[in-house]
Structure I
Amino acid sequence: MALAIGDPAPDFTLPSDDGKLISLKNFRGKNIILYFYPKDNTPGCTREACDFRDSISEFLKKDTVILGISKDSAEKHLKFKSKYQLPFTLLADEKGTVCEAYNIINKKSLFGKTFLGIQRSTFWIDKKGMIRAVWRKVKVDDHIEKILNALQAS
């Protein structure tokens, strides 16, 4: 079942790029931008991560943390984060349990083959742990601007 605005965000604990376990509940009292992306070091995912990186000061002004999640390992995340100097945490959901909880695993097609994969999606979770906005089937262009506009309007 799809999560909707006003629902409590499903809590989780996942390994981060630095090998520490991170729980969503640890960020209560801050806005959280939780973004799901298919894979480290792919063109669209790299652009999206770098867009978040380049706008980090705007998010910090709005008392907002950014957390990125994919099914890549913590080790791959660390290399990706280092390569692009990403100033936010990447979380490894290798088993896909958090992806399933947020209902972002969908059928995809590539070169005539169908498979299940992560649908690029972003969730704004407010300071009380409630979902304030959801962006599904995200297109990288202008995505950061849409998120910042939503944060500004609140």
Structure II
Amino acid sequence: MDRHYGEFQIVELPAFRAACWRSIGTEPENESQMALDRWFASRAFTGFIPRRFGFDVEVPPQQAAAGVRGYESWYTLPDSWPADGSITVVEFPGGKFAHLLITDPFTDAFAVIPEGWQRLVAWTTQNCREGAGQQCLEEIIETASGPALGLYLPVG
């Protein structure tokens, strides 16, 4: 399983604006990403390729027991895009994050991704101060060899 995990890094994520979609269901990652894909396709973002972030959203215990999960996806927006009220827009302030890149994360996603988070948290605990008030993020990154997943944990 070690073949999936890159080197730990400290990175600075820039501030950005993002279109936001939250889904609750059995496949909330796919549902929220598909909703934002449709929304972006309906707009004229010629030549703009958004960065795609997301994170787990807590659901009530009875929903979790029934296999329901929550996920919120953020797709970055061009600076020139005027807010038109058709979708929720979030303002991410940026900041310093511990980062781990996972290659081929979706082969065994429910094992590979949680282990990546465990590794990142353990490394951060030993090497950094945990950051307060920022959201942990996952970023889907398209590479020549397929999708990768960047994990971002805020640090101080």
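Since every read-out is calculated from the coordinates, none of them should be taken as a lab result. Since the structure is predicted, the reported quantities are computational estimates derived from the model, not experimental observations. Cβ atoms are built from the backbone, for glycine too; each structure is taken alone.
Identify which of structures I, II gives the largest calculated value of distance in nm of label points 7 Å out along Cα→Cβ at positions 104 and 120.
Largest calculated value belongs to II.
By the measure distance in nm of label points 7 Å out along Cα→Cβ at positions 88 and 112, tell me the structure among I, II with the highest figure.
I
Looking just at Cα Rg over 2.2 N^0.38 Å, for residues 48-127 alone, which of the labels I, II belongs to the structure with the highest value?
II
Taking distance in nm of label points 7 Å out along Cα→Cβ at positions 32 and 80 as the quantity of interest, name the structure among I, II where it is greatest.
Numbers: I: 1.8; II: 2.9.
Comparing I, II, the top value of distance in nm of label points 7 Å out along Cα→Cβ at positions 32 and 80 belongs to II.
To which of I, II does the computed value 0.93 (Rg/Rh (Cα atoms, Kirkwood Rh)) belong? Mind showing how you got there, number by number?
Numbers: I: 0.93; II: 0.96.
Here the read-out was taken from I.
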